[in-house]
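Multiple structures are listed underneath, in structure tokens.
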Structure 1
Amino acid sequence: MIIERRMTKNPVTITPDASVVEASDLMKKEKVHRLPVLDKDKNLVGVISEKDILFATPSPASSLSIHEMAYLLSKLTVKKIMSKNPVTISKDTPVEEAARLMVDQDLSCLPVVENGKLVGIVSKSDMFKILLELFGARHFGVRVSFLVDDKPGTIAAVSRVISDAGFDIISFGTFMGTDPSNAICTIKVQGCTKEKLTSLLSPLVKEILDIREA
């Protein structure tokens with residue numbers, strides 16, 4: 001899966017010279033937590049987030065009056081507090097590479113750029129939606145996690161025995177196991193009972209860790 005298929009296309013944007021108040025109002029109106037910042041030539045020059053605005057807002061303990069604080073914020077522009085030169089990705093970036101970048105660099109979003117122009121944005125919320133989709137969270141079935149030896153053919157054997165029994169695997173994920181010699185797999189199967197799935201998998205896996213209807 002590439003990011004183009006799951007990014008938010010044509011995201012709401014703002015200009016560098018807009019006020020912080022305008023940015024805050026636009027986020028509330030559009031129900032977003034961050035805005036890409038585009039210059040007059042539509043080039044991406046930064047990203048402003050709710051957190052940026054929060055840090056720029058005077059503390060409630062300030063001696064300034066409400067009117068004074070509102071005035072100062074109205075004069076503060078987006079370009080003064082935005083995150084400049086944001087990390088970007090292309091629309092053909094794999095979703096797992098986008099997720100790795102966000103985790104490794106502690107990013108809340110990644111603008112998607114093509115030929116220097118913004119074409120989309122992907123956020124942590126988008127990544128959670130992908131996770132839900134990956135694990136078939138919106139589809140009912142039997143979900144089972146099990147420990148297997150990390151060797152060629154193991155996953156193929158599991159898939160084959162379920163398919164040969166006439167059941168449908170709707171999600172299949174693999175994770176690091178308890179040591180380098182094994183892996184943990186989590187699958188969701190439709191049309192099968194917990195008891196039947198246990199009997200099919202037990203001869204093939206080291207241990208069934210969890211099984212439930214979900």
Structure 2
Amino acid sequence: MALSDVDVQKQIKHMMAFIEQEANEKAEEIDAKAEEEFNIEKGRLVQTQRLKIMEYYEKKEKQIEQQKKIQMSTMRNQARLKVLRARNDLISELLNDAKLRLSRIVTDPKFYQGLLDKLVLQGLLRLLEPVVIVRCRPQDHLLVEAAVQRAIPQYTSVSHRCVEVQIDKEVQLAADTTGGVEVYSSDQRIMVSNTLESRLDLLSQQKMPEIRKALFGANANRKFFV
């Protein structure tokens with residue numbers, strides 16, 4: 001039985017409606033999938049950028065912290081150096097004051113003569129040479145001659161050796177030094193410096209730990225004084 005035109009039109013409309021519905025559903029499905037993929041990609045990009053930003057600021061924070069540590073270390077070192085310089089300046093000032101006071105020793109002839117006696121004898125005993133040369137300040141010649149005369153028998157008694165002592169009148173210690181003597185072997189290759197300045201320098205080196213402790217207290221960073 002043949003379909004009428006009306007039936008054909010109805011079927012065509014029905015088919016078109018079905019196709020349109022299928023197309024709409026497919027389009028919605030594509031849109032939904034695209035939206036989902038977009039959201040996933042957007043989330044991935046956002047997370048990636050967030051991680052990059054966090055990593056950047058963590059790195060910056062570490063750099064700032066490191067800079068702070070360096071600055072603090074630099075400031076501590078500078079402060080420590082200032083303290084050390086101030087302490088060294090104080091010690092130098094005290095030693096300079098001590099050197100100035102040495103000049104007062106020679107103003108007491110009796111005391112200075114006794115000191116020269118000991119310095120000459122010590123020089124002889126340290127050298128143990130048969131011939132020695134003694135140098136002194138020009139103004140100390142008479143005192144040193146007397147010291148030599150007293151030192152020779154004491155030296156012989158202690159060392160059981162004889163010694164010839166020559167007082168150098170050609171080469172002398174500077175007149176503006178504080179005093180004392182220098183004792184040389186005959187070839188002048190060996191020298192014992194027993195000037196007042198050298199004795200003070202030697203004593204200050206030996207006693208420096210005690211001097212620092214007396215002035216500044218014990219150093220907590222040191223278990224032993226060397």
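For which of the structures 1, 2 does the calculation of mean count of other Cβ atoms within 10 Å over residues 46-53 return 20.0? List each step's numbers first, then the result.
Values: 1: 20.0; 2: 10.0.
Answer by label: 1.
Thinking only about mean count of other Cβ atoms within 10 Å over residues 78-85, which of 1, 2 has the largest value?
On the way: 1: 16.0; 2: 10.1.
When mean count of other Cβ atoms within 10 Å over residues 78-85 is computed for each of 1, 2, structure 1 gives the biggest number.
Continuing with this model, one more query. Of the structures 1, 2, report the one carrying the highest value of distance in nm of label points 7 Å out along Cα→Cβ at positions 182 and 198. Provide the component values of the computation, followed by the final result.
Details: 1: 1.8; 2: 0.7.
Biggest value here belongs to 1.
Out of 1, 2, choose the structure whose coordinates give mean count of other Cβ atoms within 10 Å over residues 38-45 equal to 13.2 when calculated.
Attributed to the structure labelled 1.
Still on this structure, please answer the following. Thinking only about distance in nm of label points 7 Å out along Cα→Cβ at positions 30 and 54, which of 1, 2 has the largest value? It would help to have the intermediate numbers written out before the result.
Numbers: 1: 2.0; 2: 3.8.
Largest value of distance in nm of label points 7 Å out along Cα→Cβ at positions 30 and 54: 2.
Compute distance in nm of label points 7 Å out along Cα→Cβ at positions 22 and 134 for each of 1, 2 and report the one that scores greatest.
Values: 1: 3.9; 2: 13.4.
When distance in nm of label points 7 Å out along Cα→Cβ at positions 22 and 134 is calculated for 1, 2, structure 2 comes out on top.
With distance in nm of label points 7 Å out along Cα→Cβ at positions 102 and 142 derived from the coordinates and found to be 3.3, which of 1, 2 does the value describe? Before the final figure, lay out each step's value.
Values: 1: 3.3; 2: 2.4.
That value comes from structure 1.
For FRET efficiency 1/(1 + (r/R0)^6) of positions 94 and 166 (r between Cβ atoms, R0 = 35 Å, to 0.05), which structure out of 1, 2 has the highest calculated value? Could you put the intermediate results ahead of the total?
Numbers: 1: 0.60; 2: 0.40.
Across 1, 2, FRET efficiency 1/(1 + (r/R0)^6) of positions 94 and 166 (r between Cβ atoms, R0 = 35 Å, to 0.05) peaks for 1.
Kindly point out which one of 1, 2 the value 1.20 was derived from, the read-out being Cα Rg over 2.2 N^0.38 Å, for residues 6-109 alone. Don't skip to the answer; put the middle values down first.
Values: 1: 1.20; 2: 3.45.
Only one of 1, 2 returns 1.20 for Cα Rg over 2.2 N^0.38 Å, for residues 6-109 alone, namely 1.
Given a value of 26.8 for Kirkwood radius over Cα pairs in Å, point me to the structure among 1, 2 it was derived from. Mind dumping the intermediate values first?
Details: 1: 20.6; 2: 26.8.
Value 26.8 for Kirkwood radius over Cα pairs in Å corresponds to 2 out of 1, 2.
The value -25500 for helix-only ellipticity at 222 nm (-39500 (n - 2.57) for each DSSP H run of 4 or more, over all residues; to 500) was derived from one model only; which of 1, 2 is it?
Checking each candidate, the match is 2.
Bear in mind these aren't lab numbers, they're just calculated from the coordinates by the rules spelled out. Computed from a predicted model, the values in this text were never measured in an experiment. Cβ atoms are built from the backbone, for glycine too; each structure is taken alone.
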